[in-house]
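What follows is a group of structures, each given as structure tokens.
Nothing in this text is a laboratory measurement; each read-out follows from the coordinates by a stated rule. As the structure is a computational prediction, the values presented were derived from the model and not from experiment. Cβ atoms are built from the backbone, for glycine too; each structure is taken alone.
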Structure I
Amino acid sequence: MTPPPSGQQLEITHGDQRATIVEVGGGVRTYTAGGRDVLHPYDLDAMCDGAHGAPLIPWPNRLADGRYTFDGKDHQVALTEPDKHNAIHGLLRWRSWQATERAADRVVMATVLHPMLGYPFTLAVQVEYALGAHGLSVVTTATNVGDTPCPYGHGQHPYLSPGRGTIDACTLQLSADTRILTDRQRQLPIGSEPVARTPFDFTTPRQLKNLEVDSAFTGLGRDAEGKAWVRLTGTDGATAALWVDETYPILELYTADTLAPARRRTGLGAEPMTCPPNAFQTGQHVIRLDPGQSQTTTWGANLS
């Protein structure tokens, strides 16, 4: 039999929760609780669209012209968003990952990013997906296993599910005080603005309606455990929520208006990011990993 486009499917379960982790890209294809989607899925027989559920390594979002300078050396990576002359979402989305540990409720996916044109560094990456009483948790650890320092950023691209229909009638809540502004042509940062008294202030929960959003938010409000939350409440009254720990200072929201017609606005991209768009060029929040050094980041999702 021909394998599915996303390769091997690894299902984990806990009670009425189920998640499917995939070989291609090492991401999460489905996550349900009580039969209700928490994360918006893509079909088994489809290629991953819109980076659904994928880890974004070694940088999230866009890199202008695919160029950056690190430790005085210039680098050029392939343009994976050629219409905008950008490289987008890192280098691992279409590579095979391997399950190095597996249990009924947990799987660890791993890969090595070997030196390549534009990123001549060696990065070992593992992502642990686990289900428990508090939902899905995702722990990513990247280790510089090379002999020179390397630049690193991390993101992931899950989509919160409305349960049924589109996100238009859903209520969204996110506590953040600043939105990063981007230009229309290439969606690269051009500044920032306070969200107060703008259509992008979701500190108080409100309906999305037809608002188009594809922006990174900073100045995240956090609970007593240091978690920042995005909550999407569907017309069924259930709330699909995503949280990030303090290693993620940025959350991108994306209303999926540029996906294929049948997929538009059927999920809300809620993307944890350790650095903003174009960070490899600006240096903002880029993590410098010395040889042997690791960085671990954690996010999670649940239904209430």
Structure II
Amino acid sequence: MAGVFSGFFIVWAVILAGYMVGRRGVLGPHGQEILSKFSFYVASPPLLFLTISEADVARMFSAPLLVAAVSAVLTTLAYAGLSRWVLRRDAASTVMGAQAASQVNSANLGIPIATFVLGDATQVVPVLLFQLALNTPVYLTIMDTLTDGRRPSLRTVAQNVVTNPMIVGSVLGILFAVTGWRLPEVAEEPVRLIAGASIPAMLMAFGISLVGAVPLRRGESPRRDVAIASVFKLLLHPLLAFLFARFVLGLDGHLLYAVVVMAALPTAQNIYVAAVRYGRAEVLCRDTVLVTTVVAMLTMAVVALLLS
């Protein structure tokens, strides 16, 4: 337990440093965006590649991937039904709200939490692969159809998947893990050096994003929708992951703990980016990201207390 909370302390200490950097304007008005893009496009793919290439691939693609998929899909459907048939929201807003309630921040917070709290960065890989390779193309295709009537081709969807740097890094890592290949030491060292910048950049960017954040502003925020989406993300999603993992798949011990912690991660920040892109549920997604991000550390600590 001491190790678990030491992991949370490390994560929050770097987030706090990022917040102070943002408050002082050290990196200018675009510091958060630059750090996020640097982490996503430059540093995280090498980190995933190195981590996965040295991991047990069979373990990553068994129960954890199934738990990630089933718990997320069930949470999505539960929110969608409530939003559409009880709250009477339009279809596009329902889709975005359902994503806010079920899609986790697997990159910016998932990788650091998996590394420092779970002690194994590969624990986040099944979630990353499900969200990036399966869930994201599906919901973006639905949103394209709902908002402008355009039906994307299979080629367009596939292109978006295979050009995602996180997926490229993961797939290369899987290839090396399966074949037993290794980079020459002279090539591996610069890759490892760049990968080392990933987690600090993610957490610093997240800390900067908290500067000036004011969620649930009266008259602007759909507070009821935000509350429902936040509860679904922070409580229902990890609960479903626990129930499915424990009583359907029979998982226990550290593996059970890991899949529930991954489900308890806060809403992914890119959900708000997508909401802005489509002009639907922007405030709902923004506020859900902020609320779940602040509260998720507490819920993950409770999961750690109960299951670790």
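Annotations
- Ranked by FRET efficiency 1/(1 + (r/R0)^6) of positions 20 and 196 (r between Cβ atoms, R0 = 25 Å, to 0.05), structures I, II are topped by II, which has the highest value.
- Mean count of other Cβ atoms within 10 Å over residues 92-99 from the coordinates reads 25.5; which among I, II: II
- Read-out helix-only ellipticity at 222 nm (-39500 (n - 2.57) for each DSSP H run of 4 or more, over all residues; to 500), computed value 0, structure in I, II: I
- Value 33, calculated as relative contact order in percent (Cα under 8 Å, 6 or more apart), assigned to which of I, II: II
- Highest-scoring label, criterion being FRET efficiency 1/(1 + (r/R0)^6) of positions 76 and 108 (r between Cβ atoms, R0 = 25 Å, to 0.05), among I, II: II
- Which of I, II yields -1.10 [log10 I(q)/I(0) by the Debye sum over Cα atoms at q = 0.24 Å⁻¹, for residues 140-219 alone, calculated]: II
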